[in-house]
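Since every read-out is calculated from the coordinates, none of them should be taken as a lab result. Remember, predicted model here, so these are calculated numbers, not experimental data. Cβ atoms are built from the backbone, for glycine too; each structure is taken alone.
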Structure I
Amino acid sequence: MEIHKDIQYNQGIGKYKVLSSNAGVGSIITTKAGFFIMPKSVSFWGFVRDVNKHIENFSDSDPESISKSAGVDVINDPRFVEFLKDTQGIPKLKYLIDVPHLSLDNWNYPREKKHPLYLRCKENTGHELKPDHFFIPAIHFPRWFYSRKEKYFKPLEEWESLWKQKTSDSRLQYFAPPRDPYTNTHRTFKDNNQTRDIYDTLVQIPILLICKNGHISDIPWYQLFCAGLDNKRDDMNKPEGFELFDYPCKDCDKGGRHELQWIENRNNSESWGTLKCKKCGKTYGLEGIMNIHPFCKGDTPWNGFGTKSDDSCKDVNGARGVMQMALVTSNSVYYADSFSSLYIPPKYLPDIALPPLLQKVLDLLNNRWYPKALERNKDLTKASYLDSIDIRDKAEDSDIELTDEQANVIKDRFLAVKDIPKDTHEQYRYEEYRVFSKYSESIPETSNLEFKDIDLPSDLQPYFNKIQQVDTLAITLTQLGFNRVSMPSPLRIDGVVVRPEGQRIYNEPVEKVYSLPANQSLGEGLFFEFNNDAVESWLVNHYELFNNRYNQPEGEIGKALKGEMEQYGAPKFYLLHTFSHVIMKELEFSCGYPTASLQERLYYSDRMCGVLIYTADGAEGSMGGLVWQGQPRLIEKIIKNAINNAQECSSDPLCWENEDQLNLAACFSCCLVSETSCEKRNLGLDRRALVDPEFGFFKDLS
């Protein structure tokens, strides 16, 4: 099917992809028409805009009224909303909005009037949602195109102007996809009973400029041509930067500006081609163009071209930011910073009012007992203080009698008002881990989280505290921002985790951000909690032997993971992460699950050692099959088979003896899985941590 006008110029993308690692705000997407587009800021997304307007007009709007009046589905995850408000500095955030999926018909037209949200909104309010309520708006990027016939090389805005001047169908609705006004194919199509000419498409240049601060720019081709004519190639290649965007261009010898043409070079494979001025005939070859380093001018085209550039783009040393060349398909163009949340029903969280008697004890604990202890020891944590006292004895001193159960409730509530965590992400994961660890089964009448302990087989008891079948779970994912050039890596400064900020996915002031798009998937899983005593004993006996096996990793991603591993114990991470991978691979071999349909959720820190393996909507086997494998006789067989299979690899002895960077005895034949399944990009794996005859954690399991 051929696209002839703008209403057909749509790219069908699944709802889960628009917040993924390669198709979010500010990324570059290849369309089926062969062009490159960039999704705009969520501030331009129709359903987000409609929700924000509704909240501004009706500040007390509840989720139900938002859902009915704004034509959206509100995701129920208040814990996640509070986390985002605190960690992302968006204090007015109220709701996460589910991204609506809109399908296209056979002629590539959108079918919004058949959408359930459209029908529901019309039924409830009589209001008809506009088509752009369902669209994710995007722009063409890069913006420079050339004509196959005339070789003219211009930005998109100039091509649009030429289209209006030179074609009989001068309306821009027939310019899509970007078409060449110089090339009439002499074919026609009919629209509204009129015969219209078909023009050939333009060619988009697939290279651009990016900087470490997340900015992205078109190459200033005109200035590049002028600098090339002035023999500035060496200056443009200096790593410290060159003023290219504001380069002072001289007029063409024939008068006025140069008229650029793009001349392909078919004889030299190392050259992109040649820029030529049609008027004066001067040329500039593009050999070595990938080495230019212009100063960054802070462009953020996803926020709209009327947005002022960030002239303050600086590197870590305060010097002007420098850009580098990249192909539009390069991984370095886009690194999404996404975050996912496991839904925890409110009943598990300490926000229910306590009975007056228990509240009185809690107030004493918060306002008298613990503050006095802090006066004596300012480094005393809440957990350490509770270990040093008996709540029941303290309460008796105030003539209050407590049962053990009541004392535990007060302890939980006291610890819930947390000390400021050194790692907010670790704290957030711990809240999830604690639910699985504390409860043997889910609380009745709670939605979207159902689980229960299995009877742990005797052979597994030395290694695990518990294994749970998670019949129902809900995972919510949203995007926090993005970076370019390199993956944003958390830094650890005096034990405190600092995550560098990238570019945000919205362009309003933070006090105007009332909602964010998100996706929530329902699924099922298996939770494994390791035996803490066994792990600690293993760490004491084998830490030095194990810790000396891996080298200093290369790259920011590897260094960041190594820092995380060392903070909480590298052997422990290798044990947990590799176990997760071999179990996923065993589920693939013995139960028919492709690993791409499974995902891991690692619970790793000095107070956690567990993993949740789950599958969600859209993945194979999310209808009870994974939970079925959690039966005691089946899960024991799966674990033993996984451990036995980890003892050998088709790449041994090279794999077994590998000590290269963060992956030790691990390769695609034994441990590595699809990167969509792994939280750590297939890094930090070593099957010897599991099965080495000398120090493997599971070396005695058979």
Structure II
Amino acid sequence: MRPQASSPEGDARRRDPARRAGRRIIAAALALGLIAAAADGARAAFWRWIDATPLPLLAVETGTEVLARDGSLLRAFQVGDGLWRLAPPAAGVDPRFRQMLIAWEDRRFSEHAGVDPRAVIRAGAQALRHGRVISGASTLSMQTARLLERGPTADWGGKLRQARLAMALERRIGKTGIMALYLRLAPYGGNTEGVRAASLMWFGKEPTRLTPAEAALLVALPQAPEARRPDIPARRAEALIARNRVLDRAEAEGILDAEAADLARAAPMPTTRRPFPNHAALLAERLRRENPGALRIETTIDPQLQRAAEGLIARAVAGQSDRVSAAAILADHSSGEILAEIGTAAYGDTPRDGFVDMTRALRSPGSTLKPFVYALGFDDGLIHPETLIEDRPAIFGRWQPQNFDRHFRGTVTIRRALQDSLNIPVVRVAEALGPARIMATLRRAGMQVEVKGGTPGLALVLGGAGVSLYDLVGGYAALAEGGQTVALHETHRQGEPGAQSRLVGRAAAWQIGHILSRLPPPQGRPAGRVAYKTGTSYGHRDALAIGYDGRFVAGVWLGRADGTPVPGAFGGDLAAPVLFDLFDMLGARRKALPPPPPETLIVANPNLPAPLRRFTPAGSTSAATAAAGLTMNGQADPLTIVFPPDGAELELSSGSRIPVRLRGGVPPYTWLLNGAPAAIASPEQMTQITGTPGLSELTVTDSTGTTRRARLRMIRP
């Protein structure tokens, strides 16, 4: 029988690519059907072949996320190939988005094993009937396989490989795993992959809660991510059409009612790509360096306070030179948690050195170390806030310091010397304490203080050292916590309980806070709410303000990151207003400064013990004899109990230990409490004894037999 001659029309149909594709699709579907209907042995061999499929790497790299204390995103980082790709949020993706995605891409996603035979037959039949491809047969599993391989799938072999991999994925990681991969890998245009990165880029929000219009756009974009980019005017219409088709399907499937679908179709399209969150940028960079490989870094940062503080810092430099920067830290001193941290006024700004973290840079602290000197003096019983001290020209070795304004006030109280930030009085006290002792105390507070040559001198207390803003805030946190050291931290891991130490006693710390809280606040704010100190470094290179209330501690720095002067920059003028703005933004969360502890001696100068009424400069004859316990006539100073004063009420600390301190007399000293020995032959004028609740009588006797007594009441906290 002779073969029938073919017609030109028949040859054209056989050569048509779409018809050939349709026949292949149908053939593949029939093959799958035959396999499904085959004998058990054939099916088992087929699935062994599927299980032997080489799988690509399933661990999809996602960018590191630095999170605020509430789990919101502070900053995200791109993955190594420059892509914005993030893991879906911990709270999950909007369920309606998932419903729309399945309804649009793969209605039988929950039923098939990776390939949908019905969809394959439908697509093939449509291609045969219309002479072109009308719809695809790719399932979500197959699309995920294609995204994993990132290889060509337009050819017949590629489609088969994709189908085999999809079925292998179904058996290996299941529907949940496939959906998780798709949500990470789906393309959304440019260098953005994954639904979370896309939602942040197009809507500036997490995909946890999406409007129907937003969800529909995120479903439509991966099919043609570049052709449907809504930020390109020429492609916006295509994006709108695709989004509305998804909404039509959602309405048809009952995911949306008619009213919700109509509102969604009328919703405007996004027209720009939004920047990814970038708060606490320098802090985030440092934490990523310190935690290599970490995908999620949880911090103590309060996102609302962080954003507000960033705005304050940006406004603080708005009227300054374009090279002036600023930094700030806000922390809860009761827990040590840092709530806001801004390392630069303009991240990435070249003139302002916007990549330099000025919270960690070593800079001159100006006068901000003075409170620690006076606190040590108070704690030693060397001075009292009402002690008189001389503010007159003085030479210390070969150094003759000056006050900042080059004027001298004569005889002043320690209180006024600190409030006016006078230089000569604090150097006098520092000389009596010793620079090494002061340095050791600062370092015990966690402050990494650097001095030229490594050996501290008296210039340390006037800013002759390098200290970071971070460490200064930590030191002031100790004063705010009654003299107990505080470990500041930005992550919960850093905040694990560790060793704490006492910097100074509670009374000394309270006295410092009380003095600083009476400084006139800037811009007419009410006094008494914040204890603060300002500082200006030599040459106007740094302007500082550090302060605290009953719960929060904060610090502000302004200057140039390169260390060059800022003419006319003063801590009180530039930094203090920003510091008080930080406290103002806390609102009702603020807490009043605490009352004095029971052991605090609050009296006027005439009522002070004689040795505390006037400070005797170190190095003078009277100072030398006083140090030996003698008067200028070679006689012993009168034996005096400095603390506790007669009639005091004391709160027993842990272990029931109370500090006792005296002046004068001739060592050694013997202390009795209610007639029982408490400290025998002590060579020191300061010690601790064990107390018990109730009324007590404290007695001290020196080597000459001179005795002094003080009556006191001790109570449990």
Structure III
Amino acid sequence: MSSKTLCPYCGVGCGLEVSPPAQSGRATHRDSQGNPIWRVKGDRAHPSSKGQICVKGGTISESLDKNRLKYPMLRNSLSEEFRRVSWEKAFTTIVHQIQTVLANFGPDGISMYGSGQLQTEDYYIAQKLLKGCLGTNNFDANSRLCMSSAVAGYIQSFGSDGPPCCYDDLELTDCAFLIGTNTAECHPIVFNRLHKHKKRKGKRVKLIVVDPRRTKTAEAADLHLAIKPGTDIDLLHGIAHLLMRWDKIDTIFIDECTKDFPAYAEVIGKYPPELVARKCGIRLDELETAARYWGDAKRVLSLWSMGVNQSSEGTAKVRTLINLHLMTANIGKPGAGPFSLTGQPNAMGGRETGGLSHILPGYRLVKNPEHRREVEAFWGLEEGAISPLPGRDVLNMVRGLENREIGLFWIAATNPAVSMPDLERTKAAMMRSPFTVYQDAYDPTETKAYAHLLLPAAQWGEKTGTMTNSERVVTYCPSFRSPPGEAKADWEIFAEVGRRLGFQDKFDFADSAEVYAEFVQLTRGRLCDMSGLSHKRLAAEGPIQWPSPEGEITRSYGKRLYTNWNFPTEDVRAKFAAFDSQGLAEPTDQEYPFVLTTGRLYGHWHTMTRTGRIEKIMKMHPEPFVEIHPRDAQKLGIEEGSWVEVRSRRGVGRWKAKVTKAIAPGTLFVPMHWGALWTDNGEANLLTHPEVCPISLQPELKACAVQLVPINQQLSINHEKLTRKNQELVVI
């Protein structure tokens, strides 16, 4: 019998239908180890993906039995080997460590770093344990590296987090403005829906793509703006300047539904088109065409992702983009609105449950006294139990480890030894951790080297829970196989620790359905109201989009937020933002004349913990590379396929050159997936810097200043060794 579930990769949230390996009359597919492979196909009934899947979703089951962590493992110091221990020993050790840290450091000595791979139930129990029972807001997630600028932008402009659009808008818009997103490769099913719509409508639908690379996404555009890195705000202000000049703004909407427009108008007056075109490195007619497409459209839909969010100006970029929607009333109606594409399958669920260090469940804020009191009362805690101070974001967790202010560092379902910026600093800080718990499904990973206790976690298909995708659709994800060895669901691990710490009544859950039933009550009356959802209803009716308050019996899709143009602010008005462009946090100079940008490839996922073990994907993307424009390559004597060295102020990487006009002159691109397990020649994040957006605290992973140096010898020995190691990891 098949099971319907959700793809555990990107935030598109594609529905999958999974069938057991052995079915009547059909041969059993097996991996290279002889393990039977579950059959995966797209779920045609899923409203978000309508049966479509990409290569990652289609091959996901091939990683289920490869390199799994099956038992708790413990060691006293990082110089020792791990030894297998019982769960009893593991729980006793964690509880003792927490109690010791509370006595010696206080609650701030505990930090947990989670992941958008966690299900909503996992996220929620972690928040209740740390923010409620232990009194520390030191829970952050790798979503901090992904979409925290989008969260901050939505909150500051609209009064609440929550993407106001839906995927149906992809097929209703007449102008799609994509900035900082390679949607075709990173969110392929979203792009497929948009591209099919454009093909059907022809010239009646305009597609603008803003990206220094000519990606698969840009190739499909009517207008590709290959701006210089760091000039996004200049471009957006330049478009706004022209819309104002041409009287293409909605003054009635601005007057009745927004505030602070005069300050914004004053700022954009300083960005005349001639200046903007010169700063962005584009032609004046290209800028004017972009403004004309936006101004003439009746329904403008903007999409953005890491290229906007991962910036020292991340929140400012998001809000400046939202400004364009507000000045033209392109929000709250079909085919229009600012639409953040989340990078991970349940980044939205994490936001709903309070899974960042400054937020609480139900789209509440740590700093808001009323919000804290509501959560304290619901959890049965004394008033004041929840700290009024935002906890440590992940970069401040690194600082805390450096300064020996953290006594216990708990990592769940993520791989910071590859994904963090300024990677050598992160690794050195983790070496100083007195005690690190690492909870994951796979072994080995790069982060294992920094752990004292390994906890085997059940993963996709092995635990039951829910996930929310980028368009706010909640999907029920049942377990369809048993976890290997002694692996447990993440929420069960968190709950058992809570019970053993003396909070039995707070974690008295029989199953994840009870966890979810409690969580959704905290959303009642909030923008993200899910009080009408339950595991039972989702299993019976299929995926449902929020808001879905209790009493609502319709199963509708295509819901948009703010259709009445009332916003959850103190005066129900949306707010314009007036930011000047600041540029890159680390601009180029004579010594470091190139900008390095990083990103994903179509087949791989984050740090290759899964995809690196799937043969088909490794054949698609066998090794990292660096994209170089032919003009830059010619100046330096670099040929296609030759080895080059990329140096920043923090680290060095050596990769093969890919000489291509797809990258703008003066800019380099390196994929971010390969960690130390997969390459001996340096990880991309060894080069990146730790500067962050001061509002969202999201790092500027998308740009750093580097040198480019050709290497005369071909490094063939290292390459052969790397190839053998990769082959071993795929097969194991």
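Check the numbers for relative contact order in percent (Cα under 8 Å, 6 or more apart) across I, II, III and tell me which is largest.
Numbers: I: 13; II: 9; III: 19.
Largest value of relative contact order in percent (Cα under 8 Å, 6 or more apart): III.
Which structure, out of I, II, III, was Rg/Rh (Cα atoms, Kirkwood Rh) derived from, given a value of 0.95?
Values: I: 1.02; II: 1.20; III: 0.95.
Derived from III, not from the others.
When distance in nm of label points 7 Å out along Cα→Cβ at positions 443 and 531 is compared over structures I, II, III, which one is greatest?
Details: I: 3.2; II: 2.6; III: 4.5.
Largest value of distance in nm of label points 7 Å out along Cα→Cβ at positions 443 and 531: III.
Looking at distance in nm of label points 7 Å out along Cα→Cβ at positions 403 and 691, point out which structure of I, II, III has the largest value. Mind showing how you got there, number by number?
Numbers: I: 4.9; II: 3.8; III: 2.2.
For this comparison of distance in nm of label points 7 Å out along Cα→Cβ at positions 403 and 691, the top structure is I.
If you rank structures I, II, III by distance in nm of label points 7 Å out along Cα→Cβ at positions 203 and 667, which sits at the top with the largest value? Spell out each step's value before the answer.
Numbers: I: 4.2; II: 7.4; III: 2.9.
Structure II gives the largest value of distance in nm of label points 7 Å out along Cα→Cβ at positions 203 and 667 among I, II, III.
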